[in-house]
Structure 1
C-alpha cells in the first residue's frame, strides 16, 4: 500500500497539468480518505502480529518467497508499470483528445483495470497465513472496482458524445468482453 500510495502521489505531483476542469471536493476527499483508511485498516489488522513480537527487529526476517509472492509481486509490478505508462501517456495528450495508445485501443480505461489488478496483488500478498486473500484489502478493492467502473462508464459516454460512437466501437470500459 505504501508503494502504491507513494507512486500515485508522485504521479499526481509530476503528471497533473493545470486545468480549468473542476473536481467535486467530495470526490477529492473520498480519494484521500480511501488511502488514509486503507492504511489504518491494514495497520489495525496487523497490530496483533506486531504486539506478539518481543522486538520489532524480530519481524524483519527474510525467508524464502512463498507461492503467493511469486504470483502477486509480478502482477503488482506489471500492473503498476502499465498504469504508470497510461498516466504518462494521458498527461502527454492535448486536451480533449481521444487516446490512441495501444493500451487504449480495446479498453477505454486500461489504467483503471491496472488499478484493480494492483489491489488484487496486494490482497494476495497481505493475506494472513493459511488464506488466499486479505479480506480488508479485498474490501478496499471492491470499493475501487465499483468506483472506477462508474467512472469508466461516464468516461466512455463522454468519449462517445465528443468523438462519436463509431470511434469507440469495440472499446470496452475496463475489461474486454465483460465491461
Structure 2
C-alpha cells in the first residue's frame, strides 16, 4: 500500500489476480481505463489535443496573411536592392558631373580657354596680315573691324590670364556648399 496508495481503497479480493482479467483483453481494458490515474491521463491528453488543434486552427487562419506579408516583404526587399543598385549608378553619375566642376578641373579649363583665346587672337591677326594687300586708304572700315575684333579677343584673353594668376596666387576661394 505504501508503493501504490491509489490502491488502498480496494478490497483484498479486488487486488488478487483475477483469471478473467488476464484472459479477457476487453475486461482488462475496462478495468485499466477505469483507474483514476489513467482517466486523468486521458483527460489531460484530450485537453492537450484540443489545445493543439485550437493553435493549429489559429495558425491556419493566419497562414494566408503570413504568405501575403512574406510576398510583400520579398517585393520590398527586391525593390530596395534595385534602388541600391540605382543609387550607386546615380552616385557615380553625380561624381562624374561634380568632377567637371571641381576647382582643379575648372582651373584646367580656364588655362585651356586662355590658350585657345590667345590662339584665336593670333589667328585673327595673321589672317588680317595675309589678306591685306596694299589696297590703300579705302579699307579703313576693314581696319576698324579688325581692331574691334582683336581688342575684344585680347581683352577676354587678358581677363582669363588675370583670373588664372589670382587663382594660382591663392586669391580664389572655393566653397563646397
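We did not get these values from a lab; they are worked out from the coordinates using the rules stated. Please read these numbers as outputs of a predicted model, since none were measured by experiment. Cβ atoms are built from the backbone, for glycine too; each structure is taken alone.
General observations
- Here Cα Rg over 2.2 N^0.38 Å, for residues 79-158 alone was derived from just one of the structures 1, 2, and that gives 1.26; the source is 1.
- Structure responsible for 7, 13, 11, 9, 8, 7, 6, 6, 6, 6, 6, 6, 5, 4, 2, 0, with P(r) over Cα pairs in 10 Å bins from 0, in percent calculated and labels 1, 2 on offer: 2
- Here distance in nm of label points 7 Å out along Cα→Cβ at positions 87 and 119 was derived from just one of the structures 1, 2, and that gives 1.6; the source is 1.
- Mean count of other Cβ atoms within 10 Å over residues 71-78 derived as 15.2 - corresponding label from 1, 2: 1
- Origin of the derived value -22500 (helix-only ellipticity at 222 nm (-39500 (n - 2.57) for each DSSP H run of 4 or more, over all residues; to 500); candidates 1, 2): 1
- Here relative contact order in percent (Cα under 8 Å, 6 or more apart) is compared for structures 1, 2. The highest value is that of 1.
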